[in-house]
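Coordinate-derived values only; no laboratory data. In this text, all values refer to a predicted model and were calculated from it rather than measured experimentally. Cβ atoms are built from the backbone, for glycine too; each structure is taken alone.
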Structure 1
Amino acid sequence: MLSVGGGTVTQIRIDHAFTLLVESWLAIRISTRFTYGPPGDPRWFEPSDAARLAPLLTLHQATVTSAEIQKDGQLTVVFTDGAVLSVLPDDQFEAFTVTGDLPPIRREFTFVARPGGGLARL
């Protein structure tokens with residue numbers, strides 16, 4: 001499990017995936033369905049449906065309080081307002097990729113959620 005805390009979303013990218021860039025050191029790229037919203041009332045989002053991702057533009061400049069990757073291939077990102085972004089493993093596709101470069105020493109890492117569950121470190 002990787003736990004990363006703190007940081008501001010400085011960039012949102014939308015192509016066939018949904019990507020959050022946190023500060024200049026962490027990129028979270030989501031390629032499959034995911035949820036986002038307050039605990040107990042999340043909404044489903046599909047990264048390939050760009051028009052329906054509009055509510056997520058409010059994440060620009062949001063502060064991440066924690067980002068956690070589980071060994072089973074689940075990703076959870078919590079924001080200061082209590083909202084949670086959650087990505088579950090996908091049976092057929094890589095659900096997400098998290099890349100980063102932890103300061104102050106340059107320690108690069110890449111984690112990929114494997115199809116069917118699990119986590120790969122590249």
Structure 2
Amino acid sequence: MTIQVQDIKNYSVEDIREILAYAAISGEIASKAYVDKWTAETGGNQYGEPMYCGFASTVISGVKGNTRVGKALKAAGLNQDYTRSFYISNSSGWHGQSMDVKEAGSAAHAQVLRDYGFNAHVNSRAD
């Protein structure tokens with residue numbers, strides 16, 4: 001990763017896109033690692049994932065949409081939810097139904113964003 005950590009107000013749209021790409025890769029790796037560990041510990045099941053179904057996303061809060069960084073997040077492809085927070089749906093990259101796996105991947109995704117100064121956390125809900 002070539003982006004230097006700085007105040008989030010100073011990131012360009014390209015910087016944010018690169019940070020988001022790095023976060024996405026981290027989420028996918030964490031999801032796969034979670035499933036691999038779970039399979040080794042439990043022997044797995046016919047579905048290849050824990051069976052607690054749900055959703056998980058990464059949320060960036062504390063950024064107004066009309067600010068420089070808010071506009072950059074929008075230009076990088078993020079949307080705001082009803083709370084006016086920015087969100088990344090299925091930030092784990094996991095295409096199964098397991099909420100456990102999605103939460104693990106989304107936690108890694110959010111951690112990368114926090115490492116770069118964003119106020120990011122995981123939001124999940126059961127299906």
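General remarks:
- Which of 1, 2 leads on relative contact order in percent (Cα under 8 Å, 6 or more apart), largest value: 2
- Highest-scoring entry among 1, 2, by distance in nm of label points 7 Å out along Cα→Cβ at positions 8 and 72, is 1.
- Which of 1, 2 yields 0.9 [distance in nm of label points 7 Å out along Cα→Cβ at positions 24 and 112, calculated]: 2
- When helix-only ellipticity at 222 nm (-39500 (n - 2.57) for each DSSP H run of 4 or more, over all residues; to 500) is computed across structures 1, 2, the figure 0 traces back to 1.
- Looking across 1, 2, the calculation of Cα extents along the principal axes in Å that yields 48, 33, 18 traces back to 2.
- When mean projected area of the Cα convex hull in nm², for residues 16-63 alone is calculated for each of structures 1, 2, structure 2 comes out greatest.
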